[in-house]
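Got some structures for you, see below.
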Structure I
């Protein structure tokens with residue numbers, strides 16, 4: 001949409017786009033590193049917990065103790081599973097927020113370039129073409145308003161989903177805790 005009058009302008013836009021892609025790639029690599037570390041630590045902890053639980057179960061002398069032991073082993077595993085799910089969700093949410101910020105920056109830059117190109121074209125246009133440019137600008141404003149409203153709706157939906165996940169997690173923990181107490 002924008003008109004490049006010099007190779008330097010084209011180069012600057014290309015450089016900005018490459019920098020955005022590099023930032024996105026670095027962000028994704030960081031998220032993969034965090035997720036990998038989380039998975040390795042979770043696997044290590046699960047192995048250690050499994051070994052400890054097996055040793056505890058092997059040390060039990062009568063069948064009645066097994067039932068009580070099973071409940072005491074289930075709660076820590078549930079707590080760790082909930083913590084793991086929360087951590088994964090946090091990593092994913094951070095990635096989504098970062099991509100949204102980059103996208104918003106790109107949209108803002110595009111809007112700036114389109115408005116600049118429209119202003120230049122309006123200056124060079126013949127007399128009487130003002131209504132055409134006014135209509136184009138009005139359409140651009142409507143599109144930007146629609147984008148802003150959609151962005152707000154997505155953010156609100158994300159917040160609601162996050163609250164629902166937190167509530168479901170809490171309900172699951174309470175349910176497991178109440179079964180343990182019973």
Structure II
């Protein structure tokens with residue numbers, strides 16, 4: 001028995017349902033996923049000695065395991081003495097996932113990661129902004145099945161932002177529900 005991928009489900013089931021519910025005349029008018037962005041702040045880790053030699057390569061390796069692609073380093077644009085940040089200092093890592101890999105990653109989050117989160121009761125609708133983008137934060141990286149807790153040398157939290165190509169929040173909420181995202185009842 002062949003399992004249906006999330007992209008096939010979107011094309012075969014979700015587009016007709018969205019067209020019927022919101023009255024879209026064209027398949028291209030139906031909201032769709034544009035990209036998924038993973039962000040990890042280096043924060044206090046970057047203050048530790050040997051950060052660039054020991055911790056940064058481990059951090060890059062684990063984000064690459066989670067996302068399936070190498071992350072980009074984000075540098076500070078200016079110095080801020082209150083945060084002990086200097087211009088050009090590494091303050092985080094990010095990666096943008098698009099295309100088929102994006103649908104596979106979202107499927108993994110819905111079916112594997114959310115069930116592993118402790119005391120998870122669903123995503124609050126407040127996490128969806130007025131343009132329909134969904135932001136979810138994870139306090140630890142151990143909820144991802146690719147990370148081995150025994151061999152992991154760094155512990156970090158990450159934020160995942162799912163970007164859709166609509167400006168209507170209600171359309172985006174319905175799209176997330178049809179994709180299988182575990183949203184709380186409003």
Structure III
């Protein structure tokens with residue numbers, strides 16, 4: 001069965017709680033196999049007979065809505081794609097450097113050339129944005145919390161969720177292909 005890595009957006013924030021044990025129980029109860037999670041921020045590995053990441057996203061979103069009663073935007077990738085995102089993060093960090101941090105926003109859909117150009121144009125004032133596939137790599141020479149870019153990014157690119165570069169690398173190491 002194909003393996004998928006899923007990122008959940010905005011869980012375990014405020015009233016949108018989805019404890020790991022409840023999440024795993026819902027996934028296993030729905031027939032997903034080899035379910036693993038990594039930290040409490042919505043990082044999941046699972047197997048499914050579904051091959052398409054888009055179909056996995058739709059199925060997971062429907063499951064989470066039924067189980068929790070709120071929408072959970074989900075982005076799914078193959079292990080190979082996660083490894084590529086981590087390799088891109090390493091390459092960009094080496095090429096551009098960063099003093100304060102490196103983050104990756106994984107997007108629901110791959111941006112068009114026009115959207116990619118608009119996202120990368122947000123670079124400046126100690127921030128560098130580079131789009132590779134469905135990942136927006138953000139390198140900071142200023143404190144991340146002082147940047148207005150994150151809020152603007154979703155308005156341009158649509159739904160996504162953000163992870164620290166260290167988390168992306170850890171996921172690639174554990175679950176990458």
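We did not get these values from a lab; they are worked out from the coordinates using the rules stated. Being a predicted model, the structure only gives us computed values, none of them experimental.
Below are the figures for this structure:
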read-out	value
For helix-only ellipticity at 222 nm (-39500 (n - 2.57) for each DSSP H run of 4 or more, over all residues; to 500) computed as -34500, the structure of I, II, III it came from	I
Relative contact order in percent (Cα under 8 Å, 6 or more apart) from the coordinates reads 29; which among I, II, III	II
Answer label among I, II, III for the case where Rg and Dmax of the Cα atoms in Å, calculated from the coordinates, equals 18.4, 59	II
